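Heads up, there are several structures right after this.
No value in this document is a laboratory result; all are computed from the given coordinates. Computed from a predicted structure; not experimentally measured. Cβ atoms are built from the backbone, for glycine too; each structure is taken alone.
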Structure I
């Protein structure tokens with residue numbers, strides 16, 4: 001959303017002639033990808049028929065103004081026809097692709113493919129998975145090898161996949177399935193092991209990989225971990241070392257666009273190159289040529305994300321205009337960029353990142369200058385008016401798209417962007433110089449990166465405190481409903497601000513909200529409930545349980561998959577210290593949120609007897625060491641004490657596997673199983689223990705009977721009826737993510753619990769679930785909804 005400052009003079013006519021064609025191309029492609037090739041074909045027929053009608057009318061009636069409008073409409077209909085035909089053909093090719101048939105059966109396939117982008121970590125129960133898009137080259141079939149193209153999405157183990165570069169040709173084997181998302185992806189492949197590398201990546205990608213690697217190394221030497229992960233993201237879009245808590249803060253504060261390379265980075269690059277060529281007295285064509293080479297190199301370095309591609313094509317159009325001597329305007333460049341990119345990469349039509357980039361750019365060109373002029377006429381200083389107009393226009397244009405995607409609306413984004421704006425350009429420029437210097441000599445790059453320390457500290461401070469404000473994010477419906485609702489609210493707000501009388505009413509309403517609602521949230525939030533003993537935090541598909549240890553202290557059992565989610569839950573509960581953190585096992589949905597717990601003055605982290613999966617153990621060990629917190633082990637028969645609580649470790653009782661390769665599969669049954677007595681009754685905490693572990697507990701006559709049960713493994717079908725009957729809980733808590741892809745909780749398990757007469761409380765439906773003691777000595781259950789944490 002950062003862009004060049006709007007110009008004071010907004011009276012110049014803006015050339016919008018390409019926008020109808022760009023919109024038609026986008027709509028035709030998006031409808032075709034979402035609805036299929038038949039709908040796209042009929043859309044092409046309809047658009048062509050409409051173009052014929054408009055053409056006839058255009059020939060029959062003369063008139064400059066009418067002809068100009070009709071000409072734009074005719075061009076848009078013809079462009080829409082062409083894109084609808086192209087989309088129908090591409091969709092039909094995907095439907096008839098040989099790998100599509102294999103994916104429909106769920107079979108395995110051996111493929112040769114070229115990686116398209118960098119592997120990206122994704123959350124999975126094992127916590128060691130990456131996702132990478134590849135371009136298909138060959139398929140090994142029973143009757144021979146077939147050379148064929150197509151886009152494939154691969155999920156593979158991080159070991160062997162994480163260090164691949166774009167353009168790397170690999171051979172892989174895995175289970176195939178059909179893609180559930182709109183687009184031209186032929187299949188989704190879950191690789192069964194590391195890929196076989198067939199040669200080296202292209203030399204430009206090798207150079208870009210070295211630059212990114214050395215820049216990250218220089219930043220790591222010079223800066224603290226949070227800043228060291230942020231700097232490469234700001235400069236070249238490399239967020240591989242960005243700590244998850246920082247990423248969560250930037251998202252909640254509405255600043256996540258800063259780590260996605262966009263138009264601001266391209267503008268700085270082209271501006272610097274053109275200034276240099278002017279100093280060397282090069283002509284326009286030579287300057288444009290040098291700038292074009294620099295632009296291509298930057299795209300390779302920053303990776304061709306949707307926002308980078310949009311900014312790069314706009315930059316190329318501007319350079320072309322410079323060569324031919326045409327006046328440079330942003331809107332024709334934006335329209336041309338949309339058309340060219342959709343022709344080359346149709347999947348961008350359903351890309352949220354592309355939509356955000358285009359919407360923000362259009363708002364900065366069309367809306368921000370007028371808003372800045374409006375503010376300036378009312379006495380605002382020019383620089384402040386420009387900054388507020390840019391932040392407000394970009395936010396207004398993108399907030400409906402964000403709402404549709406995430407179901408949340410940031411209320412602090414404009415203020416956070418205004419606070420961050422002064423340091424973005426210095427950090428970007430100095431960081432770019434540091435990146436270039438580190439390529440030649442890492443110590444020099446490290447020295448220059450150290451200069452960015454103070455502004456990076458400011459960015460991190462703004463993101464952390466903005467994200468932590470009460471009401472920083474509001475929940476709204478996701479999807480089309482959220483898009484329409486938030487868009488209508490944004491339009492209504494702009495309309496109310498435009499009229500003086502309604503503006504005063506709106507200002508009074510906002511002041512009243514701030515003066516009444518905000519103090520109420522801070523001073524009397526209504527949460528936590530009185531006499532709470534246990535809270536199951538809504539952290540998505542994972543576990544994070546909080547036991548009240550008295551005096552603002554709490555024991556945390558598991559940390560969930562996201563730092564921001566568990567950190568927010570502890571903050572809402574008013575937890576000041578965590579004398580004990582227990583991680584039942586080392587899968588990502590239980591340990592990835594640990595940094596969010598360690599922020600609350602944790603004293604000790606305890607894990608089970610099995611240090612597998614190895615990646616999970618190394619991660620926990622490193623995070624505990626960085627926080628200065630000791631890491632201990634607990635086994636069956638031990639007792640853990642913290643504050644007013646005593647936790648008795650009942651399991652695991654199954655022997656741990658000897659082969660590290662079996663660690664991931666065995667981790668669930670090696671979960672710590674604990675019982676704790678509270679004023680609300682006995683609570684049994686079970687981690688993800690499955691059928692074998694449950695049966696072993698019963699065979700060993702472990703006392704598992706309890707009043708309250710944390711249902712094992714998010715309600716998976718791997719829980720046995722005999723275990724549930726042995727526990728005999730009156731209240732069962734299910735920590736589970738909304739719309740998760742695993743089918744949790746299992747309907748059969750829920751039916752068994754209902755037949756037992758147990759009350760079931762679920763975080764996917766109720767949010768944070770609190771358990772306390774009722775006035776009559778029973779168990780009281782309350783819940784609190786808050787902003788969503790995403791799907792699992």
Structure II
């Protein structure tokens with residue numbers, strides 16, 4: 001979920017403005033206090049791309065990334081949970097805010113860049129307390145006792161490893177495998193040393209939790225029943241327990257425990273070894289003071305650190321033990337596991353090798369790569385078991401290597417899932433199969449936003465349809481292709497009873513394809529009876545999904561289905577009001593009786609989800625020619641786009657209600673629309689301008705919520721000089737590459753090379769291009785280039801070539817549209 005964007009937009013409003021004229025100007029936001037720019041921007045050895053990654057990028061400015069230890073697509077992500085004096089609110093949707101330098105633990109699970117506050121996951125924070133246990137940690141509602149300050153000077157974050165020395169004297173060093181982790185915790189010599197397991201204190205609270213301490217075996221194990229993505233706030237205060245999951249953990253130590261204890265609510269229970277009880281899901285004071293956990297104490301007569309090995313599972317305690325045993329041998333050390341993690345990350349990052357560019361640009365690029373590979377997240381055990389959408393344990397389907405969870409559909413389908421399909425086709429195939437599996441557990445319903453294994457119902461539209469269609473267009477076939485299409489077609493054609501419910505609206509409306517019968521009757525989603533977040537937004541989202549189903553069916557030779565959904569893909573016209581002003585034609589909410597919802601301005605959000613009419617009017621990637629025609633022709637559409645991106649003084653817009661918002665998904669494709677309108681040089685200029693203006697290095701280096709890698713994926717596409725023409729096709733619109741060369745290696749497949757010897761901060765315009773050595777005058781390339789491999793070579797300049805890519809035969813084609 002993108003979350004509320006008011007904070008994002010307010011921050012962007014203070015960003016540096018680009019100069020008037022043709023060339024973009026880079027923003028230069030001041031560094032955060034304590035941020036070591038020199039260390040973060042050091043030039044790496046070409047073979048060690050990990051050195052170009054800074055996990056602290058996006059930990060401020062509402063990016064909601066996390067800096068902790070994690071492997072690619074990892075189940076475990078061991079990262080700090082900060083506090084601003086409230087144990088039920090970290091001040092950030094993902095548990096870590098760069099400018100909050102006090103923490104209450106290191107949690108074991110995270111979701112990258114989710115914008116919904118209080119967020120998701122952050123399960124089982126573990127805190128090293130230097131001091132005696134005198135009161136219940138749950139009773140410490142202000143985190144005054146069982147928390148510690150820290151300095152960023154004592155923090156080292158790198159892919160697969162995280163180190164931090166706390167002000168209380170404890171020193172931590174964590175490294176991750178996929179489902180397990182190993183850490184050392186050093187305590188001051190001679191000081192009381194206790195390690196707290198806050199089992200119930202997930203970011204959203206918990207329904208239940210339990211802990212068990214075995215002194216003889218030197219183990220701590222337990223589980224937490226949590227979920228409720230966005231908490232009760234996310235759906236207007238209604239119950240949000242349909243996305244529950246239970247996380248199991250088991251921790252093993254190399255040292256005896258000199259003391260044990262547990263707590264339940266405000267009762268500290270020294271000497272006990274088991275406890276249970278959740279916090280509940282209410283926000284604020286209703287959660288405060290509740291919950292359970294346990295602690296173990298250690299002898300500190302020497303300064304040797306304690307070593308802990310911990311494994312996770314979403315299915316059972318036994319599976320957590322098996323995952324730990326399989327991934328962390330008895331002789332594992334933090335150094336060895338971190339080195340293995342570094343190798344794993346280097347292999348992952350080498351899927352795109354870039355040359356040229358300043359060190360800070362490489363850091364921004366490879367950190368974006370890192371962020372896109374943080375999800376989807378493996379939810380299956382080493383034994384092949386995984387948690388189903390029905391809260392039961394299932395086994396992997398034949399041919400499936402892993403089950404994945406965490407699908408921020410409304411966000412990811414616009415940029416991240418296509419990049420995943422391009423770079424990791426096998427992972428994308430398993431992910432597609434995972435979503436099909438979960439739909440089967442959910443009565444055939446494909447949820448818009450899956451957290452772990454649960455349906456959250458967040459956002460709007462039907463994002464699984466363009467997601468899987470786009471994956472298939474890029475050659476992904478490691479899933480039940482025909483069965484998935486059949487299921488999604490059924491969801492789009494057979495009304496479901498939940499579609500008549502307003503439960504959870506607006507943010508988490510119960511129905512997928514809400515009030516489908518009315519949609520099929522009227523050919524648009526009426527604002528007054530759609531049971532959706534916004535009728536115009538729902539219409540546009542469904543049209544995009546229907547186009548994906550049509551194109552997917554066409555590739556499979558299912559012409560009747562393709563024809564049906566091609567016709568439906570143009571229903572977006574039914575919420576386009578040609579009489580809406582100030583310029584002719586905007587998307588506008590409409591009632592079931594056909595009347596338009598008034599009053600109307602282009603900045604209205606009535607009928608839309610996290611965006612305005614001005615933004616959503618452009619959300620017709622599959623039918624640009626028709627949109628331009630309705631606006632009065634390509635020249636008029638270009639003039640409107642110019643006003644969308646530029647203020648009267650020529651500076652770039654950064655998110656006003658009638659302007660382009662580079663921080664949120666509904667409009668992020670818009671800079672590339674100039675290609676279809678015959679002025680591709682403006683795409684080249686605009687993409688590079690926003691890459692420089694709202695992206696960079698340092699904690700503020702993302703424009704806002706990373707949304708499970710979506711904003712990072714946008715940056716990668718921009719740096720490569722291409723972007724998906726539609727979310728459901730493999731054709732790519734061209735802009736201008738940022739690096740002199742990029743080698744794209746598809747795992748198990750062909751290589752695509754993008755070469756631009758003249759690339760530089762000023763050379764942002766395409767003078768000419770070749771594909772596989774032959775002149776190329778189109779402003780797009782077909783999916784076959786990505787699926788079969790080849791080379792795109794650009795000649796770039798500091799002034800636009802207004803003749804390249806502008807001829808009628810060189811414009812992108814709205815495939816399949818009449």
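Looking at distance in nm of label points 7 Å out along Cα→Cβ at positions 146 and 410 for structures I, II, the greatest value goes to I. Assuming 19.8 is mean count of other Cβ atoms within 10 Å over residues 210-217 as calculated from a single structure, say which of I, II it is. Of the structures listed, the value fits I. Here the criterion is Rg/Rh (Cα atoms, Kirkwood Rh), and among I, II the highest value is seen for I. Assign the value 14, calculated as relative contact order in percent (Cα under 8 Å, 6 or more apart), to the correct structure from I, II. It was calculated from structure II. Work out the source of 29, 19, 15 here, i.e. which of I, II gives that when semi-axes √(5λ) of the Cα gyration tensor in Å, for residues 162-337 alone is computed. It traces back to II.
One of I, II was used to compute helix-only ellipticity at 222 nm (-39500 (n - 2.57) for each DSSP H run of 4 or more, over all residues; to 500), and the answer was -16500. Which one was it? Label of the originating structure: I.
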